[in-house]
Structure I
Amino acid sequence: MPLPRCFFDISINSVPSGRIVFELFVNDAPKTCENFRCLCTGEKGEGKTTFKPLHYKGTPIHRIVKGFIVQGGDFVKGDGSGGESIYGGFFKDENLSLKHDRPFLLSMANKGSDTNGSQFFMYVIATPILIMLPHPL
């Protein structure tokens with residue numbers, strides 16, 4: 001059975017610039033994938049802790065390191081200091097054994113163990129060794 005997908009329609013300076021399609025590894029990280037999917041659709045309404053719409057629509061990509069990483073998902077402040085999961089606040093890590101062995105794999109960004117909210121990142125290159133290092137914001 002094919003894996004579920006969701007997408008972002010990207011605009012740069014209000015000019016439509018394309019679509020990014022994400023394939024979600026629901027068998028490896030079901031709770032994380034459901035969080036991301038629901039934040040793409042906006043179907044969960046308002047956040048329990050931020051009272052902001054639980055939706056990525058209109059959210060900026062707040063961090064780009066050319067040739068390395070793209071990060072976004074802070075629908076609260078838009079600067080990388082906020083965010084919330086569909087579960088209210090943060091949720092626990094799932095399956096930290098997956099490696100970034102190819103470019104453009106989607107991952108949750110967090111501030112340490114069990115602090116997953118809405119922020120995500122993608123390395124634009126393969127970085128299999130970095131999975132062993134902490135990834136603080």
Structure II
Amino acid sequence: PYLGIEFAAYQTIWRLAGVDHLHCNGLRNKFWEPDESVIASARACLTPMFDDQPCIAMPVIASAQWAGQAADTYQQLGCADLMYVCGGGIVAHPDGIAAGVLSVRQAWEAAMQGVALNDYAISHEELRRALKHFG
């Protein structure tokens with residue numbers, strides 16, 4: 001908003017310049033942006049610009065992300081064509097970084113299989129611990 005230009009126009013300029021990924025923020029992020037705006041930005045990046053050369057950019061979903069937002073991100077965006085970047089959602093996992101990575105992978109597996117996170121967490125310890133710790 002402080003640039004005086006909507007993200008839809010902003011991302012178009014960068015895609016024409018050859019950028020292949022753009023930060024779109026994340027759901028329930030640590031900044032001001034509403035979730036609807038985040039999803040609209042990600043969809044804009046995935047919308048082809050031309051029939052013969054789509055120039056699609058990978059949306060980067062980041063900003064206070066952890067396993068708990070994966071299902072909502074997948075459901076609202078309708079695909080997993082994105083970079084899902086977690087910082088504290090991985091390194092602050094109570095069982096360490098490796099468990100943090102696994103918890104995020106497990107959350108995306110659950111989302112893409114249409115399984116509720118709490119149900120998937122029953123048989124996936126890292127996800128269960130992340131939901132308890134961060135949720």
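A few comments on the model shown:
- Origin of the derived value -0.52, -1.51 (log10 I(q)/I(0) by the Debye sum over Cα atoms at q = 0.13, 0.21 Å⁻¹; candidates I, II): I
- Distance in nm of label points 7 Å out along Cα→Cβ at positions 34 and 114 derived as 3.0 - corresponding label from I, II: II
- Test item: helix-only ellipticity at 222 nm (-39500 (n - 2.57) for each DSSP H run of 4 or more, over all residues; to 500) calculated as -14000, pick one of I, II: II
- Source structure (of I, II) for distance in nm of label points 7 Å out along Cα→Cβ at positions 50 and 66, computed value 2.9: I
- Structure responsible for 12.9, with Kirkwood radius over Cα pairs in Å, for residues 18-73 alone calculated and labels I, II on offer: I
Laboratory data are not the source of any read-out in this text; all were calculated from the coordinates shown. Note that the coordinates shown come from a computational prediction; the quantities given were computed from them, not determined experimentally. Cβ atoms are built from the backbone, for glycine too; each structure is taken alone.
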